[in-house]
Structure I
Amino acid sequence: MPLKIYNTLTREKETFSPIVPGHVGMYVCGPTVYSDVHLGNCRTFISFDIIYRYLKYLGYKVRYVRNITDAGHLEGDRDEGDDKFSKIARLQQLEPMEIVQKYTLGFRHVMQLFNNLPPSIEPTATGHIAEQIEMTRQIIANGYAYEVDGTVYFDVEKYSKEQPYGILTNRKLEDLLEGTRELGGQDEKRGRLDFALWIKAKPEHLMQWPSPWGMGFPGWHIECSAMSGKYLGQKFDIHGGGMDLAATHHTNEIAQSQACYHTSPANYWMHTNMLTVNGTRMSKSLGNGFLPEELFTGNHKLLDKAYSPMTVRFFMLQTHYRSTLDFSNEALQASEKGLKRLWDAYEVLKKLIPAGKQAATDAELDSKVNKLVNEFDEFMNDDFNTAKVLGSMFELVPVINSIKDGLVKADALSAETLALLQQKFKAYLEDIFGLKNTNTDSGKLNEVMDLLIDIRKEAKAKKDFATSDKIRNQLAAVGINLKDEKGGEMSWGLE
């Protein structure tokens, strides 16, 4: 089954066909680093980390670009208010780049905790001022922008006479105009939907650069267009971000690139859905928003306990990236148990040894296992459906545990099927889903138990039953059940 991706632009699943065979260019709008990254951002970046990993698993050479917005982010999408970086810097009496450095490092730390792979390139807006100025200049030259007293605006209504401005969200210009305020007497823009490509800086503004239009700073939307164009070309494969970016930011990116290069920037537009908490939209004003660190420490009034980064990552994987994700203590605790159950089965699976070229003694079970394993790729090829993959993995857990417990013979599966099962579990849990066993105490306990089992096996071989019974009885006294299996093997579990 070929890879199919839901394209926001066409509102349907399309067979993925990269511009350059074997290569993928992917751009994801990164964080604005004037505050801590919130959990909604984390869901987006985890989702695209999975997509990045899976594309690599399929054999593509992926250039993954995720930017850092460190300039030009105003308090409103309509080019209103102060630049947030400068405002915070003034309040805290710091250089703006001190604010940027603090939150950039914090963002990268959170991404590492979630085990996200770093992108191929992580450009910053302040590092690409020249490219943004040049793109703005070209848009003016092409007739789609105008300058007023040092500020350059994109002419949306003129552009809309030639191109569908609301194509990404399937909205007509008339509908968009109805949703905007009337221009006041002091508004210098020609049209209500016009947005700034370059903004004239006030004398006291802390972050400003020289340009053909005077001292100023870039508008928010031009940054991504300039950086994606530099590193991925005028036309690339995948552009992603949260669904909140589609209506304004990504709509304006398409318009800018079309006006500058006469082509839309990306073939596939992908958007992750929002987070809710107990059925209510997550927001700071409602007090139900979580920072990642609050989840990891449990330091929030709505949390019953702390949850590990891997528990949160696993929880997110259980819902398709385009579906709403609802946070609750019950759901997170269920994910905690589910991840442990799946990982414990994986640890058992790794220790099973295929016997040469043995054929399956249970053809029906062997066929079932093959079907479930082959579904991993089928579900991921259907718009990266991680939830369905996990469903198939959980159906395989009882089979693995039954082999461990001796309820199913070790040779029930063919050596080829067992090897495939091991290979796919490893590929998906670790390489694609990016999960890892962070319970170091559990890992140490496993090592200790392996040692005690070896000592007990030696004692039984020497007919030293007193030592053998002592090990088993003392473990039972502290809640660890040691069980003798067929063929002299031993298993253990917590009571």
Structure II
Amino acid sequence: MNKVTSSEITGKTTPLKEVVISLYEAQEKIYPRSIFGYFTKWRWVMIWLTQLFFYGVPWLEWGHRQALLFDLDTKRFYIFKLVLYPQDLIYLTAILIISALSLFLFTAVAGRLWCGYTCPQTVYTEIFLWIERKIEGDRANRIKLDESSITANKLFKKAGKHFIWIAFAMWTGFTFVGYFTPIRELMSDFTHLQVGPWDTFWVCFYGFATYGNAGFMREQVCKYMCPYARFQSAMFDDDTLIVTYDEARGEPRGRRSRKTGKASSNLGSCIDCSLCVQVCPTGIDIRKGLQYECIGCGACADVCDTVMDKMDYPRGLIKYSTQNAITNLWTHKQMLQRIMRPRVLIYTAILWLIIIGLLVSLWFRTSFRVDVVRDRGVMARVTDDGMLENVYRLQIMNATENTQHYRLNVSGLKNLEIEAENAKEGEDTKDEEHIRTIAVKPAESRWLNVDLKVPDGSVESGSHKIEFQIQSLESKETVKEKSIFLVPR
């Protein structure tokens, strides 16, 4: 914002007077009008489905644990039957890549329907708007209430609205944290006022983010903060489904009476009622063409269809279509035939390759993992009984929901002896082949100190390759991990 004097503008010597020139366009608050119609019903169907999933899944149990949980404390990721460890990050990465490619594919075919129907920002904005309408009324009543002076009625309505907003936002934050901290334990901690500082912080943080984004920022998030709107043009083409205004049919627009025939008025079908602007959650005029602010919710199509019904005009002045369909006057069937075009086929092929690769990898994934770590503090040492010893640490990670027993063996050197130090009584046995059996509890990992010994002088100096073989006694699966045995000079 710059301040200049009137003399600088006119070039004349006059008494100093400041003129304020704003470098930014003033943003007016948007009051979306409520609307009922085909696409609005589908939006609410998707809102119910997404929220039932979000708020309900953390309470589902699988066996004796939470079905979907990203437990950061124990470093375990539970996705129903699947148990993942930090070493399985590749699977989570693949899931994220599949989600991103699915969004790209869906955008190339159907435009921004994700934004209009299932995006969390859109969903929570619609929920907060519904609460606002129930308390303050529809568009005209809300505008009138905001412009009125402060009264007891206004304070009561505003306080009630914000109280419900905050309560809903905090429950949303609580549910979100419940995906990372067992939600039943979290609920018990809150009930008994024993919740930890980090859980409290994150519940409040995500609750405040929901309250601010859905209650105040709303369309500003979609227009200025969301990167998806900025790079959507890279995924759009003339066959992408978008909300379009049929300019050839609607222009020239103009107001008229219901009794006035369209032919006698020499006007198009658009009666310039501006209802399409009033119902738009981002406040744009769809009649100006495709704009990056459009989230493809179809609210303008619903309200325009109601106007067309009242005027006894055909529906579809504003509709879901494509640029090619509008330009070439294609039928619905011709428009659908352009779905399987090269861009879509490429996205689909890549997506299926990754999905198949992920499924194959999960199918052949063993029920446990093993990490072998050499003791960096002691490379090799000679014991009192004349044995040359190397020390290792084995981490055995049980990815099943049952206690598993594993048999440990090592090969690669003759006369090799094994000693597993921290095995509990009854959990390991020793036989003539120096084999150990270790028990690991469900979905847990266990560190095992392993000493490998050979008679001193029986092996030449240098680095010798050895191989740990760990076999599950229940599933009969075997994991092999290579390492080295060092013999100093």
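Descriptive notes on the structure:
- Per distance in nm of label points 7 Å out along Cα→Cβ at positions 39 and 279, the highest-valued of structures I, II: I
- Among candidates I, II, the computation of Cα Rg over 2.2 N^0.38 Å that gave 1.44 used structure II.
- Value 1.22, calculated as Cα Rg over 2.2 N^0.38 Å, for residues 135-214 alone, assigned to which of I, II: I
- Source structure of the calculated read-out (helix-only ellipticity at 222 nm (-39500 (n - 2.57) for each DSSP H run of 4 or more, over all residues; to 500), -12000) within I, II: II.
All of the numbers you see were taken from the coordinates with simple rules; none came from a lab. Quantities reported herein were computed from a predicted structural model and do not represent experimental measurements. Cβ atoms are built from the backbone, for glycine too; each structure is taken alone.
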